[in-house]
Structure 1
Amino acid sequence: MSGGDRIARVLERHGVRHLFTLCGGHISPILVGAKKLGIHVIDVRDEVSAVFAADAVARLTGVPGVAAVTAGPGVTNTITAVKNAQMAQSPVVILGGATGTVLKGRGSLQDIDQQALFAPHVKWQASAGRVRDLAPLVEEALWRARDGIPGPVFVECPVDLLYEEALVRQLYGGQGGSARSLGARALQASLRYHVSRLFAGASKPLPAAASAAAPAEASAGATRRARSLLAAAKRPVLMIGSQATLEAPAIEELAAAVERLGLPVYLSGMARGLLGKGHRLQMRHKRRQALKEADLVILAGVPCDFRMDYGRQIPGSARLIAANRSRAEAVKNRRPTLLVEGDPGRFLRRLAEDGPAGGDPFWLESLRGRDGAREAEIAQQAAAETEYLNPLALCRAIEAALDDDSVLVADGGDFVATASYITSPRGPLSWLDPGAFGTLGVGGGFALGARLCRPRAEVWLLWGDGSAAYSLAEFDTFVRHGLGVIAVVGNDASWAQIAREQAEILEDEVGTVLRRTDYHRVAEGYGGVGFKIERPDQIDQTLAAAKAEARQGRPVLINALLGKTDFRKGSISM
């Protein structure tokens, strides 16, 4: 059994169903070993997409996503996605190829200090020194990725540990032909000894599979104190973020707990869709105003970062309960009245065991009234005529077209943010966005991972025309693997989220102007199906045609030409 086979065996018994990669000689035995065991090897067009896809798998299933990338440039290409996973607290394992152990630091092909490169961006890293190290390190990587605060981990796998011993001996011992000089004989003896050391103990059985430790739970005392604070509140607000959804298999239990609590709730990140569409407790608009009026706020996996205006949205007079796996995140920028250190999803489930939490019923109704008024405003704005398509009208049409079983992938600025006001994820774990890093370019990889995890679901990729170019080449991946993704490019010929404020404040659009490029033809060139929409009367028919094509396993790109609106004026974040 080769080193690549040993790694594949570990992945298989941990339930890893997909291995994302871009091929390279440094990692070939891992890919071949995985295929032999029935693991679906998905080859992408850019290594960053491999890690984004692995990230999506981790978020949707709770099982760490795994990417294998070749040495040097293959590894460096992943860094943005690795950092994104770190900030999103997503358990991802990166298996990185590396030069042979005997050649490290000698100027061999694609040899760099990969450990130093990854150190700031992963929660754990290791480099195998012998074949017998490979399986234990991958075991540990899968455990560490999920333990505590999840995140990406990196295992470096030198190429001479992955191939069969006979081939490695041939490569090292056969160089230079018959050795005549004393120096040459000494070198060959040294290489033979080195290879023997590499493979010493390689035949021993694989280590026992390590099970992931259960996340830390809130103390009984903290839960009682939280119930006491809730009992005294008249205007409570619950906010749930991605961290509360890390235990993917328990997501329905979390949804039931939130409903049992009966609190008005705002959902963000992976928590979007937790309660389905149109739930009476879920508020979507006027969050800032609700927080300013609240007398109690529960932040369940939500840090007070830029998305919360660094805590300034919550008045000093309000009681604040912060539940988070990370103490540092829980106290960031704002000291809570009650710090609940532990998994926020488990905290909410325990909190709901005593039934409804109370609060003034008129408070909930007033928030619902504001939501309804804002929806009416959006409907009115969507009816306005613009050049080409009104983006609000397009998003409302997409919302109406979504299947009950669908996943939305968000990758962009102005168009995608507009869509977030209008489109409603139909159920738990059905929305994927970058998270706190705000990374453009997640789209191709996220959609790939989502389509593989949810093969019967309708996967919609909402792209800005700027962000689309980062991963548009993954249409080739969709086509080769028969994945019917529906991509909609909001084409306003601009980096609109930046241009909107730059042009007004600095009176210059430099660097923000794009073309109304025929993105649909690019998709066709990769073997997909392309549509172009320029007029409102084309929208419904085109969306229906796209859905029909996707059901047949054909990826579709809709190039939607958009007009300008002031819908998100003044929305830039710092």
Structure 2
Amino acid sequence: MKKNWDLTYIFQNKGKWFEEKEILKEKIKIYEDHLKNLTMDTFKEVLEEKIQIDEWIEKIYCYPKRFLDVNNQDKEHQNMFNEALQIYEQIVRLSQFFEKFILKNSKDIQKFIDENPYYTRYLSLYLRKKDYQVKNEELFAFLYHEQITFQDLYRSLSENDLSFGNVTNEEGEEVQLTKKLYQSLLLSPNEEIRKNAYEVYNKAYQKIQNTLAILLNKKYEIEFRQAKAQNFSSILAQKMFLDELPENTIENLINVANQKLEIYKKFSELKKQVLGLSEMHLYDASLPLGTVSKMKIELESAIEYAKASLNILGNDYVRRIDEAFKEGWVDVYPKENKRKMTFSCISYCGVPYASLNYHDNLISARNLVHELGHSIHTSYAKEQGYPYFEYSLFIAEVVAKVNEMLFNEYMLAQDLPKEEKIYLLTNIISSLGNSLFNQMLFTEFEDAIIKEKEKNQTLTADAINQIYLQIFTKYNQESVILDEMVQSSWTKIPHLFMNRSYYLYQYTIGAALAIEIAHKLKNANFQSKYIDFLKIGNTKSIIDSLKMLDIDLTNDEYIKSSYQYLNDQIEKLTRILK
């Protein structure tokens, strides 16, 4: 079993990387000359050149990047990665020229599509931008670099400049608080330890809230200017256009979440009752309901659980799980300079690489199943060939969450001791509650902030605090005591700063769709439909892809069903606890 990435599937060695990098640079020169004299007569030849170069740069880019993912202090591969970035930026500039030609000659391109149907989806994604062309390219390039600078500032502030005070740990020792220790101390049965850790941690963020408010204002200013530069009326209109979804998608999700708030309150009240708390504070939210604080699941057992729970997807799917650990798809364990977050690479080159930081517990086992969902999805989508393999992040999260749902259902069906079943159900409910409620809280908050920014308002930290407090209070339905630090909790949401706007809603809709799909998979006839769905890649839009699974994304019944599913799990937990 391989527990580290095998990067020889991209290049056998560094020498081969340097050799192919030089070949690519020569190909780009030829491609650039052809672009300068591009006509409809040469269009197909140049289109094929473009696709080949895009595939080639992915290899040149991904090879050093994967080394850096597991060791960010690797100077040699950092230099190689910087070279790859320079070549990539050159290709992006040439692609802009290619896109202009398509938009300028849209009628001829449509005729070309009629004669070459293979390229229908590929070129249609360009043509749909016709009414949203960038009018000032220098401004757009400036805004792009401003965005990168902004993200670098936030990363530096949150990872390097943020310092916490001292706390008392479980052994009664005074130690400096870290983000990792904070998560551990919130599980302490000692209320004073939890409370102290919570206060020290949140005060550190409160101290920088004015700076974070400036950064958040800057982010939305940049995104609004980008949207306007592309002739969109709002940031929301731009983001939904990119996702190929109706603009009212966000509004519908918020409305349904608001109608179901009593469900989340029910879980909070249940926790308070079982834990014997007269009142619930945010520092109590992570406490387990049973005596088992975690389930020990070693890697080998996690792989067997993954295969057993995903067996419903067929023998070929399970075979690919074995393949993942024979061919080095997964970098399993933590390393000193390795990226801390689990992730998967949606890339065509090599094998579908995934990165974990595996610890022998339930969360890591579920993360394994989640990331295998991404990797195996990529392995199926690659059957479409390079032009169409790269599916949307929206669909990616749905697929990974389907795996989580199947894993959860499998684990619940096992003959587990009562305390382990309580822990498992609590964990499932907390995870679903986070997707269906917390992510919608954050989405509603972001939507409110963006609407204020689009009125040309500059929002102070105090103003942002008040907006957050108002929405938080509504979602928590008086089930949690509102201390003074709640209002600035937005400062601890990295997605608000590091991801594009209107990103977090995808976790909610993804969880709801995963519940619907997992339910449908109980029908044997549906399984082949689902595997065909995994093979779609980017040959269809999100809405058309889901139609293959008999799901209408514009009908919110599946959203409402997901909240009912969560309610059923809470009822199940209530019965076990009696």
Structure 3
Amino acid sequence: MATTTGEQPTPQDRSNERIDVEQALLGGSTYKGLAEQSLSPREERFEKRRRTTGFVLAPLTTIVIFLLPLDIPQVQHTVAAVLAGVIVAWVTEPIPIPISGLIGASVLVLFGLGGEEGADAVLAPFGSGTIFTFIGAFILAQSMLKHGLARRFAFRILSLPGVGKSTSRVIIAFGLITALLSAFVSNTATVAMLLPTALGILAVIANLIQDQRLEQGEMSGFDPTRLRVGFAIMLMLAYGASVGGLLTPVGSPPNLIGRELIEQATGEPIPFANWMALAFPVCALMFVALALILLLLNKPEIKHLTGVEQYVQEQRAQMGPLSRAEKNTLVAFLVTVSMWIFPGLVALVAGGDSEIYTTISTRMDEGVVAVLGASLLFILPVDWKKREFTLTWGDAAAIDWGTIVLFGSGVVFGTLLEESGLAETIGQGSYNALGFGSAITITIFAVVLAIAVSETTSNTASAAVVVPIIIPLADAAGVNPLVPALAATFAASFGFMLPVSTPQNAVVYGSGAVPITKMIRSGISFDILGAILILILLPLLIPVFVG
């Protein structure tokens, strides 16, 4: 593959070279140096300026904020300064993004934020259940890719009537599947289990693009991990899950947190069916907006997939029946998904507040389930006589540990935002400075604050921090807290700009097929449009469906 250093091969030199697309996607990583990418001279100049700027701007931002005479507790001041510098480093990438997070977490320990427990307290989130969800899900994905099960799923989706004729239809159909699944399965689990299928679909389309370029003798600069259609597919996976997660109370943790806090404050329950009736038009319009944004900002290199249906039929025929390794992988996958879904089904039957649901959801933690499901790959044999199993440890060790480290550092900052009181200080300070007094202004503030907080911490932490701020603010202003609190709950599931904003962003970023600049560009556009839809639709729908 061409690089940005050394002598560049000409298109003629590359015209007869074929890139192994599947291997390029399977071996993807979250971070690529300039020498590892195929960039045009203009793109290379931009990347050099962006990353060079980060070397100066990231530490400078931390120092400036730390020296500002802010009237807040010292612990909050320290967290704010370090977090600001890390965010700048995440955006500009002077060094690999996972390393930026680790440096930030280490600096916090050096400044004494762990108290007597030191690093054990600050770095505790690295042992959270979400981290183990990533590890287990990535191992499952590795097996699906290695043994071709992801490719088989991809061809099955492409074979649906009419879908395989258009790149846009493929992207939209995949997004609908993601959104519907995430309404009942956690967003993280949905993205984790569909990631291999998304990579498989991308591999098929990338090969078609490569075939066209080979015929035209224009292979120079072709990189399967840097295709616009890949950006659209991967971001549709991450953002579609967030949109679908709004549809039901059990779709994402912010929904459950927000609903519980609102019911406690108002004394009015929000039944499951009422929530769905309220959320459906919001989700439907958001999905339309999402599709438009992704397809406009990441216009696919190829529109009409001519010959794809025949190509898909031929490839499916060549694959033949499921191999033993594929069957074992499918068993592990279905067991994991079933265990992920089971607590949600219990909540539907017995209620989210029931003792049995609390017990089951606590014991069947997503991380524990993911690790147990992935463990089956080392137990189910492919050839028992030779003691060959579905996956080897060498295969498992090849997963993208950078994403795991990245999200762990994001959870560290999210936890400190909440525990130090910095998030509440920001909210209260904004309220005092702006002097809100009407339902409209408080709702706007709720949405903006929830999205802003979710960009730098988990959406769960965003709901847990912002909703408790909004309810008393609304009460103090003599405003019914239902609308602004629900708006904050919905907005807490946003945060589309950075890999650390949501677990699903981190999973998709870990594929190596979405540069952070593309995620920021599409994410901020959807943040803005989604916020507008929430502000317009919820005040109209809540009186009808909730009361």
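For the read-out helix-only ellipticity at 222 nm (-39500 (n - 2.57) for each DSSP H run of 4 or more, over all residues; to 500), a value of -12000 was computed from one structure; give its label from 1, 2, 3. This value belongs to structure 1.
When mean count of other Cβ atoms within 10 Å over residues 78-85 is calculated for each of structures 1, 2, 3, structure 1 comes out greatest.
Looking at distance in nm of label points 7 Å out along Cα→Cβ at positions 486 and 518, point out which structure of 1, 2, 3 has the largest value.
3
Bear in mind these aren't lab numbers, they're just calculated from the coordinates by the rules spelled out. All values derive from a computational prediction rather than experimental measurement. Cβ atoms are built from the backbone, for glycine too; each structure is taken alone.
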